[in-house]
Structure 1
Amino acid sequence: MSEPMDGMRNCVIVEWLFERRVVTVRIESTMPDVIDAWYETSLEVIQNWPEDKPYLFLGNFTNLGLTPYSRQCAEKLALAIPKDMSGRVAVVISRGILGYGLRMFGINRLKALIPNLPVEFFFEETKALAWLEELL
């Protein structure tokens, strides 16, 4: 399996930064087919991440809420992350109720599923990237 390239794949926008050391993944819908594409794309990234580099992932979920299906896929994806993987996960969310729901899920569930990777939430992508860049 090869890692996802830059660009759009089934409404999932993937961008590699800093010589492919940081990956950003953006979705703009929580429709099940988009969530499936996000899950598959993100799983490919995890499975192909170089062992000698920290996993630096930025998920941009601005203006999206949490659905039961997206929650299920996020939990399944978190369980796919190797327990010895180092790095950081940055999540960009909206201010307001949608972002608050995502943040609460992340704090209460994702951090428990991937204790080896710090997960932080941001309202601005530039701040999220700056936090990831600290490990470059």
Structure 2
Amino acid sequence: MIFIDASALIAMIAGEEDADMLADLLAQERTRLVSPVAMWEATAGLCRSFGLSMDGARQKVKSFMSALEIEVISLGEREYDLAIQAYADFGKGRHPAALNIGDCFAYGAAKSYRAALLFKGDDFSKTDIRRAEMNL
């Protein structure tokens, strides 16, 4: 099982240089999860970084998710509690990982579902989250 952070969604949708590696990690898992928060962040990021309209970015995110059979999960009180703990332990201004609100909810969802986290960058590497890795 894998949970996809907005950073990985953006990289794969935009075809960034590490998109193939991220897609390979995603492809090895049958259960692929994302939250509405990560979808929102990816949509906003595509608008901001690539000059897409909000509707255009939303359609790219939804088409990508549909093509790869990514399930949208609901966030509840457990994910909230884990996100709050993530901020306490690893939040911006509190820890070198400097997790923002979206990062904290990705962390909380991945922990709640006991899923590996697919992400780009080094922020989550400074936490105790289980990261997506190639199965050999």
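Of the structures labelled 1, 2, one was used to calculate distance in nm of label points 7 Å out along Cα→Cβ at positions 76 and 124, giving 2.2. Name it.
Details: 1: 3.6; 2: 2.2.
Of the options listed, only 2 reproduces it.
The value 31 for relative contact order in percent (Cα under 8 Å, 6 or more apart) was derived from one model only; which of 1, 2 is it? Write down the numbers at each step before the final one.
Working: 1: 22; 2: 31.
Derived from the structure labelled 2.
When distance in nm of label points 7 Å out along Cα→Cβ at positions 20 and 52 is compared over structures 1, 2, which one is greatest? If you can, show how the numbers build up before the last one.
On the way: 1: 1.4; 2: 2.2.
Of structures 1, 2, the maximum of distance in nm of label points 7 Å out along Cα→Cβ at positions 20 and 52 occurs in 2.
Starting from the value -11000: which structure in 1, 2 was helix-only ellipticity at 222 nm (-39500 (n - 2.57) for each DSSP H run of 4 or more, over all residues; to 500) calculated from? Don't skip to the answer; put the middle values down first.
Working: 1: -11000; 2: -16500.
Attributed to the structure labelled 1.
No value in this document is a laboratory result; all are computed from the given coordinates. Since the model is a prediction, treat every value here as computed from it, not as a measurement. Cβ atoms are built from the backbone, for glycine too; each structure is taken alone.
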